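What follows is a group of structures, each given as structure tokens.
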Structure I
Amino acid sequence: MQTCASNPALTLISTSSICSHGCGVAEQQDLIESYSWGANSYVRKPVDFSEFMEAVRQLGLYWLILNEAAPRPGSAWSPSP
């Protein structure tokens with residue numbers, strides 16, 4: 001996360017932080033650190049494997065289908081009037 005945030009060529013890459021902590025102080029610290037380092041998403045990893053696989057499937061759908069990615073540097077994109 002810090003590498004992406006500190007490298008100008010990588011700053012537009014969307015990132016997710018996936019955490020396996022339960023609710024508590026450690027998770028709250030991870031959440032704050034993840035967003036302060038530039039994470040676009042924070043997900044609590046389910047412990048059950050089938051729930052984890054479903055979460056991964058949903059994340060994939062979100063990032064690949066629903067998310068509007070930032071334009072690549074040097075692309076012809078321009079904001080709508």
Structure II
Amino acid sequence: MVEADPAKFADLQRNYRNHPQVALVNAIVVAKGENSMQGIAAVYSSTGGVNVLSIDVDGLDFELLSSVTLPTPQSSTFEI
């Protein structure tokens with residue numbers, strides 16, 4: 001899970017502390033580079049992909065979705 005807001009990220013850490021299989025990342029997702037979905041998946045996923053892809057980024061949804069080259073996730077949700 002990727003969350004840009006430090007306070008919400010702290011909530012994620014508390015909520016998922018007993019789920020080590022869930023990667024938690026405090027970052028702003030961008031279309032290209034280290035903080036792209038591909039960049040984050042390369043660091044936190046042994047397969048380079050994700051099981052669940054959920055995008056809710058207030059205005060950059062299409063840009064980020066267009067940049068995705070990850071293997072097809074098992075589940076996807078988008079708030080547009």
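Taken together, the values in this text are just the output of simple stated rules run on the coordinates, not laboratory data. Owing to the predicted nature of the structure, the values given are computational and were not obtained by experimental measurement. Cβ atoms are built from the backbone, for glycine too; each structure is taken alone.
Observations on the model:
- Which entry (I, II) yields the derived value 30 for relative contact order in percent (Cα under 8 Å, 6 or more apart): I
- Structures I, II were shown, and P(r) over Cα pairs in 5 Å bins from 0, in percent at 3, 13, 18, 19, 20, 14, 7, 4, 2, 0 was computed from I.
- Parent structure of the calculated result 3.1, given that distance in nm of label points 7 Å out along Cα→Cβ at positions 14 and 30 is the read-out and I, II the choices: II
- Entry that produces -11000 once helix-only ellipticity at 222 nm (-39500 (n - 2.57) for each DSSP H run of 4 or more, over all residues; to 500) is calculated, selected from I, II: I
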